[in-house]
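Participant: Take a look at the structures listed below.
FYI, it's all coordinate maths here, none of it is from the lab. No experiment lies behind these values; they were computed from the predicted model shown. Cβ atoms are built from the backbone, for glycine too; each structure is taken alone.
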Structure I
């Protein structure tokens, strides 16, 4: 759940027009390599640096390359937004229309799925190619609330010349990401965009509140699905003498027998009926149930994991692959767990809770949070992690796959240790 304070684009008490002129001078000096009258916000400065390394044209950007109607409809169906679209419309469309804004819903790849609100603003957006089906990722159209929020994974407002591409300087936008509570997957972002003159600090707070409401709605629907699975699973488990548990397709546990209760276990990305191997339990047998899986734990001796690959090459989708003589298992990593494994890989001798707290938060006192995260990781990745100090187990052959572009190494991470290693 998002709890950090929201940083609006225009400093409190600043005159927006005067501040826009200052930003324009900062932008021009940055591109010219000249001394800047002031520094832009760190999140903007880092975005500009990424785009300069990528060679994005600051005058034009790249073609947003809209997808066809058929592809757009497919993306809409598979986006995960359909269930919460009425909530987003109810909370934002009328406000957008009255405030000379448009509401935009974008998938995790940056493709614009829906666009509603002020007719006049939609016409202006057409001139930028800001249309349904267009890709509004940072790598195509430069720094903007949509694309940059997709990179950093948190709410963001972008104003005037904070946009990397000159033609966007007449705009302001505020966006917030939406995650699927079942697996933490980024569904995309929701955005409010309009003329720069309409900038207002409350816009970011509004869109953050509405997207939180949408995520709460998704959690409620998931809880109802788990209740249905539990009703199916309870009589099945009652007839089993051994250890077993039932989980939904995302690993959330509905009921157990002979197994200590846990909230969730990590399943492979591709799972099917029959024998399998899970780091948390070793050898298992999976059987399909309506709405999930029955997992029977076997008594076979489990071969310990021997090789672990942390793949950070896809900035938005870090993965973990664990292999042993019993099989291979792969799963997406949450941003926090990717940070932890990356830092531990950089320190083979291990890190104390205090050191990890400094590494991740710049504060050695947040050890309770660190221990909770490591406990969760060790529960899922039996045999991979040791503690006292926390470290990758000695028998593990660890490989970290990094992106070719250092700026794309966990770009959403603000952890001091990751920024230093980046």
Structure II
């Protein structure tokens, strides 16, 4: 009796489960039943178009003129008059270094010059006096000579005694000696004057050197440019050779691009090159090849090309740039950016074929004008590609092309 009851309960449960499964199948059929409606899309027909064959070389913007300003004297920095990013003109005062020791040297040199000039004045007065002495001695000598000549005639006539003649002859010799002595005094004074002049010249050179050292206490901009680095603050000790500022010419920038060696034949000095600086709003920059470095890097098999850039606001050293060298024309396939479907690392487009969307994986290249992207592989000329509502499409889903 118990076995029959158990069998009836088991059969009831099986029947109940079967009814429940049939009900769920009906609910599922109701949820998934029927076809999805077709999604309306716009399309384009992919066709080849001629475009410039461009070789793109990456590089870094550098200034053609860059200078690191260093201290040339030892001293504390008294004041700093420029900061990073300041536009400065040639000769502008950037910093002042304590120069009291140098000022002392300048005053000492000036005092030395004044002292030597006073000594020179005294020597000139002595030369004038000595030359007057020469004149007086020469006058006495002339008189003594004439007297001696008269006595010499008288002596021949025996009209004077030997003693008188000897006295006159002695007076002539003494007068001649006075002339020589006065002349030697003048020469000595002139020699002293030359020594004083030499001291004055040395003192002037010392003053010039001291003034040069004093000028080093003022750090000035060597040319028009922009301060890109400041390495000092007021109160810091400046030592010879220690960098204080780095300044670069903000009107002379060039892109230094690395170009593969097999592209050398396409380059010429003066050649116009479109340049793209991605961080600047104005991406259409026309550069000119100014220098081709002849040395090739053996590790990368590339050489450096320096491209002169026009003056553009916010251009700075270190910016990343691309140089676009034209080699000719090629046929390329392209699609609008709106046609691209990016899912993780995969990029594709939906090709419309027989009323269905088929996902086609593609490899993209350059971004072109008009919001288009070059397609390197995955599409063929004549393919019909959906260009809108791609986020609603699924591979194999039905579509209808809008008119």
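Participant: Given that mean count of other Cβ atoms within 10 Å over residues 48-55, derived from a single structure, equals 15.9, which label among I, II identifies that structure? Before the final figure, lay out each step's value.
Facilitator: Details: I: 15.9; II: 13.0.
Going label by label, the one that fits is I.
Participant: Can you say which of I, II returns 11 when relative contact order in percent (Cα under 8 Å, 6 or more apart) is computed?
Facilitator: Details: I: 11; II: 28.
Of the options listed, only I reproduces it.
Participant: Here's a follow-up. Thinking of I, II, which structure, once Rg/Rh (Cα atoms, Kirkwood Rh) is computed, gives back 1.55? Spell out each step's value before the answer.
Facilitator: Values: I: 1.00; II: 1.55.
Source structure for this number: II.
Participant: Could you figure out which one of I, II the value -13500 for helix-only ellipticity at 222 nm (-39500 (n - 2.57) for each DSSP H run of 4 or more, over all residues; to 500) was computed from? Provide the component values of the computation, followed by the final result.
Facilitator: On the way: I: -11500; II: -13500.
It must be structure II, since only it matches.
Participant: Sticking with this structure for a sec: Comparing structures I, II by mean count of other Cβ atoms within 10 Å over residues 192-199, which one has the largest value?
Facilitator: I
Participant: Matching task: 2.9 is the computed value of distance in nm of label points 7 Å out along Cα→Cβ at positions 152 and 384. Pick the structure from I, II.
Facilitator: On the way: I: 2.9; II: 14.3.
Among I, II, the structure yielding 2.9 for distance in nm of label points 7 Å out along Cα→Cβ at positions 152 and 384 is I.
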